[in-house]
Structure P
Amino acid sequence: MDALSILGIIIGVIAIIGGNALDGGHISGLINGPAFVIVIGGTFGAVMLQTPYQVFFRAFQMLPWVFSPPSADLEVVRRQIVQWAARSRKDGLLGLESIAETEKREFYKKGLQLMVDGTDPDAIRSLLENDLVLHERLDFKAAKVFDSMGGYSPTIGIIGAVMGLIHVMGNLDDPTKLGAGIATAFVATIYGVAVANLFLLPIGAKLKTVVQKLSQEKELVIDGLCAIAEGENPRLIEIRLEVYTRTA
């Protein structure tokens, strides 16, 4: 669980609500159903229009990564690959067959199986790198969905503000209806800007960071497995992979 992300949301929300209270405002003044519907509904509608289904669906699959990123410990992965190299050195590549059969991580399993099947190291690298690139490209597009939502949200908020002012202008002869229109106008703007800058844009940036870390993990695995397939000494493989843990 990423405590920093949770703490960031809490601090951001408290800062806005607390600042409003210090200025003499009430939290009820920030609650406005029509403004919420306009901003959230309009933002989702706009991003759904521009985004392919696969990318949109993937974006919300990745959303939990903000609080619980799936990235592995690169040092643990490095030690595991060195162990595989030592086993391969002792029993040959077929000695990794039992490991390949029980491996649950799809990317690792694919690389191990290719080695056990006697695939050429260059072919292993090419196949795994293609897999990495395709998944990384999809995940980056998915992360950018939240960037797009963060771009649309303030603009939709302005639309809500204008709609509120239109409502006000249409009821100048009825003072009892002016308050609701003015509230929608101002609160819609707050919702649009706050949702974008407190949630959507930070979420997009966080997800891109997680995707980069996952790609770094896969690059480590590719280098390690190809070195094993080439029959490289386990100690040399260990040294070769140290750079990934130093730059993590």
Structure Q
Amino acid sequence: MSFANRAVIVTGASGGIGWALAQQLAAQGARVGAIARRAEQLAELEQSVRMTGGTIATAVGDVGDREAIHAAVRSLTEKLGPIDVMIANAGVGVPSGADPMQVHNVETMMRVNFLGVVYSLETVLPEMLRRRSGHLVAISSMAAYKGLPGSAGYCASKAAVSSYCEGLRIELRSRGVAVTTVCPGFIDTPMTAKNDRAMPFLMSADRAARRILRALERRPAVYDFPKRMRFLMWLAKWAPDRTIARQIPAGAIPRE
């Protein structure tokens, strides 16, 4: 699948992977719709894409607000036409340990990371089903594979995304709509810049976006990267709790 002449929406496009995805999609000839909460950064993205001859429309919206994300997608659809690909990328990562429990942080991450994906996919799925054509993409995380100390809420929110998309994928497999879950490791973004722990196999957002778009051309069920980080998370999944507690400091998790 080529992205040329396709309408693609990217949420969380004001920075990090979302920004890089929007830039690279436009360079490939896609009609890009960019959604984020930060209007100033969206304006900068729009200017940057237009300066290189790309097609882009932007809309300010919080993915955790169902009405707001629906309004944003309606606005973009009016400008870009029916949406071919929805990339639900927006997410947050904040501490969510046991002492204190930081329940408010957990609520925030479930609202943005999980429900934000649900709301985003909801905005385009009915039309995709009507046309029997489309691609739903959710950016999850390697953190979906293992509950880790200090980051239980973040891991849970990403595990919810992965499980939800798996169910959708199976249900929609014969209806013309593909569903892909993307699980990155550590990506160099403003969010990971706050992490003072070691981040193995750290990758730039531009490189991550290139890898994601190459993978999405094949419409895989799940795309994990980098492979070395996937192997480490597989080991962590089966390691004894005492080993995880000793080797992984609280809060040191893959965050996109």
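Just so it is clear, none of the values below were taken in a lab; they were calculated from the coordinates. Fair warning: this is a prediction, and the values are worked out from it, not measured in the lab. Cβ atoms are built from the backbone, for glycine too; each structure is taken alone.
Can you spot which of P, Q the value -25000 was calculated from, given it is helix-only ellipticity at 222 nm (-39500 (n - 2.57) for each DSSP H run of 4 or more, over all residues; to 500)?
Comparing all candidates, it corresponds to P.
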Revision key, fill the gap. Comparing relative contact order in percent (Cα under 8 Å, 6 or more apart) across structures P, Q, the largest value goes to P
Check your understanding: Taking volume of the Cα convex hull per residue in Å³, for residues 5-140 alone for each of P, Q, which is largest?
Key -> P
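When mean count of other Cβ atoms within 10 Å over residues 13-20 is calculated, the result is 25.4; to which of the structures P, Q does this value belong?
Computing mean count of other Cβ atoms within 10 Å over residues 13-20 on every structure in P, Q gives 25.4 only for Q.
When semi-axes √(5λ) of the Cα gyration tensor in Å is computed for each of P, Q, which one produces 54, 18, 11?
Details: P: 54, 18, 11; Q: 29, 19, 17.
Matching structure: P.
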